[in-house]
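Okay, got some structures for you below.
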Structure 1
Amino acid sequence: MSIIDSHHHFWRYTEADYGWIPPAWEQIRRDFGPADLFHEISTAGVDGVISVQARQSLVETEWLLDLATRHDFIRGVVGWVPLKDDDIESHLDRYAQQPKLLGFRHVLQDEPDDAYMLSSDFNRGLRALTRRGFAYDLLIHERMLTNAIFLVDQHPNQTFILDHIAKPPIASGGIEPWAKNIQTLAQRPNVACKLSGMVTEADVQTWTPVQLQPYFDVVLASFGPKRLLFGSDWPVCLAGCSYLRWKQTVENWIMKLSESERSSIWSDNAAKLYRLARG
């Protein structure tokens, strides 16, 4: 069964660019490149990956696309583009000939205004993505889910992929109102969800799969196997677990599903939602 990691990052580490990484996560305060990841996925039995932006920079988007061109196991890129820019159409036209450019993301979780995503110019940019068939990754905290629901309702023809199950407060054990809002968001058929980023929302030193299980159960019941994607969030996940341990955790969760349902989560959904070329 083919396995695609739908969410990982590369970076050239500087404290200025990655100030969100706390000093306690010393193990990820360094460079991470294709050779590092290839070793991880080879050990874990993963066939290919999708690289996701980590900085709000066109330079980074170009760098990720260059890496994808030079490494076949990088199946595609979710980059960044200035959606609010008056020249958004020109930016997107420039990327139209890049077969490995699959979609875009903005770090909404770091915007001072939780309603940033509801601004007219941001939504104008999203409509430009829809016209070109690009996916859009939603990176938000759980408190932003109500705004995300309103956003999605303005764009019924846009493919949205929710990163990190919207970052519920796993460390404190809180599940509401996150679960209710996830169920509401999942009623929108154009939204899917990545099984990623959960370890670092828990206590990275003491988390267990049992602790995370209720959150997995909610997204499985809400989205179903046809709208869930496996993602590692490597190298961020290394703050709390190895690449292999996360892959095995997801494997254990979904082992009771049918073969076709497991195939959907491992790779088929990523291929469909990102319009990923198989290979």
Structure 2
Amino acid sequence: MKFSEILPALRRRVRFFWEAQTRYDIHSPFVAGLVEAVLEDNRNYYAFSDIEVARSRWLADEEMIHLPRLGAGSTISDASQRRAGDILRSTAVGPETGRRLFRLALWLQPESILELGASMGISTAYLAAADARIPLLSIEGNAAVATKARQHLADLGLQHVELVSGLFEEQLPAALSKLGRLGLLFIDGDHRKEAVLKHVQTCLQHHHNDSVFVIADIHWSEDMELAWSELCALPEVTLSVDLFHFGLLFFKKELLEKQHFVVVPAHWKPWRMGFFSGR
């Protein structure tokens, strides 16, 4: 991250933390269940260690990969070529975010998963490992990076993933047509406001009452925060949950009023125990 971007990023993080609630503040049964399943569940699944052991091995990959500029680019490097291991280090989701994606997919049990932005396949692996019965289709814009991601998924034995390479605008219509009803959407490929809004609008044509759209890096920049605000305001969205590294959009018609939550694990705010929050 460039020096000029550090202070604004810090402000966004502090503002999020200040606004955040914990499990002790939430009265919605559905959101309480989500928080318990995704943020507070500390069980260690075998897939976690498999993926992280593999990640440490892939970080040593010295192969040089050409990087045409796609989307908002990188805050780490503007180089046109980078080591595969360095790309993985700077673009892949971290272990904590990966585990949350796994738990989210495990809890929701969606009929399908669509990912926009596989990168080196770490997030794809976490989503796919939750349940091999759920069809997962992932799109990666860079063909060379997509090839690496396929190798990584094969290395982990995740054979039920279909990974295609190409621009989202070109591949998305066919992917949606193939999946039909969209259960879980994970967008983590283009961090520009207009692109995110456009992809969500396209995917809304295939959503249903139990769909969930996951938007990565909603506090990555002011542009992404604006995108998140506009997404939360969409008439189809009845519930939004901000978990900092990603946000969740729900479309449950049974919710009569639009609701928005900003949530952190309880240990992040240990002073907000039940007897302090009015419960």
Structure 3
Amino acid sequence: MRFVSYVQDGAPALGAHLPGGVVRLADLGPGWPGRLDDLIGEGGERLAEAWTAASVSNAPRTPMGELDLLTPVVSPGKVLCLGLNYVDHADEGGFEKPDYPVLFMRGRTSLVAHGKPMIRPRCSERLDYEAELAVIIGTTARHLTPGEALSCVAGYAVFDDGSVRDYQRKTHQWTMGKNFDATGGFGPEFVSADELPPGAAGLRIQSRLNGQVMQDANTSDMVFSVVDTLCYLTEVMTLEPGDIIAMGTPAGVGHARRPPVWMKAGDVCEIEIEGIGVLRNPIADEVV
């Protein structure tokens, strides 16, 4: 099942991405929410009901390329991000393989939808790309065990953890460099967990800058799997429907290259994850 969030008539809309185009759930009749956040909160059975209803409907199907896309989850409660979660990326940054997940958080205003510009801020030229798997939580969860961890996952999407490297390294905490407005690409669509291997393991993950492959790895290379991460996180906090977990990036980022490669206005960054899709964002300079 694949769902997209977009703008229609000035308001958020939610559609099922079917062969031939996207069916807006609101066209199926009353009672369907306009945001994925809300649909997920109604439970996994409701997702399946929406997909089935859209599949048999005679409602119009709009090509996805004609939609003004939003991030799949419009208003996440939490965006939790892992750092150093691929051994080769830790090595290229001069860090040891972590024994415990390295965690930071993003705010909602740092996110940007597929097709929209990622913004290089006026205070820095060091905007970097990071190809990542995004996990989207479907049920409230606390104190998960490995055997039950994946039961709280509604689905997955593609993430680009755009990082302003000089600001990331101004302090021991990475929050500043990870939260510039419109630097975290997220999309293009939500893919339900049942369409992918358990924990989205074994999927090729790649970044391309202006068509050149910069990162090329596999989600099985993560230090902490999706299951591991969910267990660690729920020792500490309650996960809720619509929360997002970005699972870290493999080697090949721009700051580790010699000379470094920074994204600049006019560039196009693509992140592709096998079975999930391609997230594409142009780069633009901040306009004040």
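Nothing in this text is a laboratory measurement; each read-out follows from the coordinates by a stated rule. Everything quoted here is computed from the prediction, not taken from an experiment. Cβ atoms are built from the backbone, for glycine too; each structure is taken alone.
Which structure, out of 1, 2, 3, was mean count of other Cβ atoms within 10 Å over residues 123-130 calculated from, if the result is 27.0?
Traced to structure 2.
Can you spot which of 1, 2, 3 the value 0.95 was calculated from, given it is FRET efficiency 1/(1 + (r/R0)^6) of positions 51 and 115 (r between Cβ atoms, R0 = 25 Å, to 0.05)?
2
Given a value of -10500 for helix-only ellipticity at 222 nm (-39500 (n - 2.57) for each DSSP H run of 4 or more, over all residues; to 500), calculated from one of 1, 2, 3, which structure does it belong to?
1
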